[in-house]
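I've put the structures underneath this note.
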Structure 1
Amino acid sequence: MYDRLHNVRAHIVASAASLPERYYPQRHLAETVAEFITANKLRFPVDLIHQLFENVRITGRHFEFPVEGFCASPPPIANSAAVAIDACVRHSEINVRRILSETGLRARDISMLASVTLTPAVPSIDARLMNRIAFRSDIRRLPLAGLGCMAGVAGITRVADYLDGRPDEAALLISCELSSGLWQGSVQNDLRQMIGRLDQEPHLHGDIVMAIVTAALFGDGSGALLMVGRDHPLARNSTVRIVDSRSNWVPDTEHIMGLDYVDAGMRNILRPEVKTFVAEALGDVILPMLAAHQLEASAIGHWTLHPGGPRIMDAAEEAFDLSATMMRPSREALIDVGNISSATVLYMLDRILRGERPPAETTGLVVAMGPGFSQEAALVVWS
């Protein structure tokens, strides 16, 4: 067995998470879509809409954008984009200030600020945050884009790479995702156009189902982590030690997961065939990393697995023979808030760190999948 203290690349020492105050039960959201179908005289079974919303096993979701005007004309894209950018900065500020307050650090003690989000912003969210919090002007910034759901784990591993080479420094990772922005015209246009052509183009039925499933699955939320190098004074307060990481990419799969730009904004892509890649892809990212440390998958005592959706989690559970206890953090997060893309793993880590932690010295994995089709994994030890 390898020495779990050997080659520690970075430590997670603090976390924070923030959710929009606006909350909708899943049934209310399903009824909103069903009312839209009826109001627009679209020929699509309303009972199937309710079934698809129930199938994702979510109780409700937090939304930054209201859905009360879903049947009315959506606001201009520029308005929604401005609201999304401001909300991402606001939630990130809440999370960062909480971390700084709880650890006693000053903003100028941070050497790197990394950010992950699907919200298009130039300057990036981290740059805008610097106008609200007095970080150093020479802080290193790392905005990561295009990684989708796996960006939270990718952010952790990239920050760990940085701190491995600068072991006396501290870094912040922030994430904010607002999938409810897709309800501001994109979902409506997709349903109206595709259902309107369904009689002539019956193959569109699968795309319609995909549009409804993504509307049923994704929610809004944010998270942040404070990470330090092994020689930083706060390393003694470590909650999670990052030992190693791996990345994986499956060729010619970009069509099964991602975002497309359409006239009304962005369209979420999550095709059902993604589940057929999960077992092999996770094996390709996880097993070589475990082998490098003479570990079997059975030695992993805790999984922080991004809850991409019920079928994706089912595939992962079967592939690695995971118990209900192992899957509980993922399934509970999905039930409570839905899939909040890159912020989900950060939100999950905050829930764990503020709740019931794994026993000290438990070996764990932090894993997520995203567009590409890509995977990111970190081997950790809980402190």
Structure 2
Amino acid sequence: MSAEVVSGTTTGAVVGRRLGAGVALGAVVLMMAGASAPSPFYPDLQVDLGLQPWVMTAVFAVYAVALLATLLVFGSVSDHVGRRPVVSVGFLLLAASFALFQGADTAAVLFEARILQGVASGLLLSTLSAAVADFERPSRPGSAAVVNAVAPMAGLAVGAVVAGVALQVSGDARLIVFDGLVVLSLLLAAGVWLAPETAPRHEGLVASLRPRIAVPPAIRGLLARSAPAIFAGWATGGLFLSLGAAIVRTELGASSHILQGLAIGALAGAGAVAAYAFRNRSARATTLYGTAALAVGTVLSLLALASGSATAYLVAVVVAGTGFGTAFFGILRTIMPLLPAHERAEVFAVIFIVSYLAFGVPAVIAGVLTPQIGLATTTYVYGTVVVALSAAAGLLRWRSGD
């Protein structure tokens, strides 16, 4: 009888772990799909609402600012109150933001939608990344790093491509895309309670709400050396999510919404595939490849822009995308084995603070520069900075030996 009880308990734990892992995976993909889905709509919204280019990049950037502020205050809250409550609240807020975006008819409503989405994503990013690590199978060490690198890229790709296709084939694209995201978000807000809790409540909640950036001493040097690679990769993502559709439409003359969505989706999709392909390579080799591919792909994209070739541009985006995915993946694989469970959300919050500073700040600068010097020149300047950062990051990792 005792053996049967033990067996039943073990089976239940395995089922719970698999269910939790599936919910966490789906949640990451949905959250990131929601982050990229608005991007293909930006060129049309700019024309329909009569907005200046800087307004559209600001709409993109306030998402990152709200996300960063939320991470600073609530980045480790799930370590104290549990993962499920934070995920549930996060997806309720996401549903509200998608509903606002669906009906947005002024710049003010666009800003409100993106700010609310940033708050929700700030709650979810570190929490879901920690949850993925919590549900890692003991028999498959390192699999959580794969999921935490592949799933966000896959979500970004899906959101951009689906939105581009909807814009191309339907006159009610916003209704289809954002009402669908509302429904899925509400389902996840409820469905997360079916998964087991992996972070029991413990003291320190009030103290954790004090804005701070805390990194365990054991990984401070490693994280400092990794920061340029994180920044270069996510700055590339910010460029394509904020300006990618406009570059394809304005500079390359491609009016197809599908192609505009692919300009974003190809970057993230290639990143997801590359991260998965490198899952059995060393963290060092993965990061070195990632920084090199980021630099090479960005150079190729600037050459394609100069030649006016949309095809060459998409090929270059794929190359840069493989670097985006693998640079981030290599860093996660280096850091994650060093993190105890009770510090995971806090450290992931720091990683994503660096990521989203890179995601948002350069996009704001690009939005300010575009009316002054033009979209093409802004892209050349932006790309040159990304190449320099990528080269510096690769050199730092090469010389560090870790």
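What follows is calculated from the coordinates using simple rules that are stated; it is not laboratory data. Remember, predicted model here, so these are calculated numbers, not experimental data. Cβ atoms are built from the backbone, for glycine too; each structure is taken alone.
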Read-out mean count of other Cβ atoms within 10 Å over residues 157-164, computed value 25.9, structure in 1, 2:
2
Using distance in nm of label points 7 Å out along Cα→Cβ at positions 109 and 349, single out the structure from 1, 2 with the greatest value.
2
Can you say which of 1, 2 returns 4.2 when distance in nm of label points 7 Å out along Cα→Cβ at positions 21 and 253 is computed?
1
With distance in nm of label points 7 Å out along Cα→Cβ at positions 189 and 333 computed for every candidate in 1, 2, 3.1 is reproduced by structure 1
For -12500 (helix-only ellipticity at 222 nm (-39500 (n - 2.57) for each DSSP H run of 4 or more, over all residues; to 500), calculated) the corresponding structure among 1, 2:
1
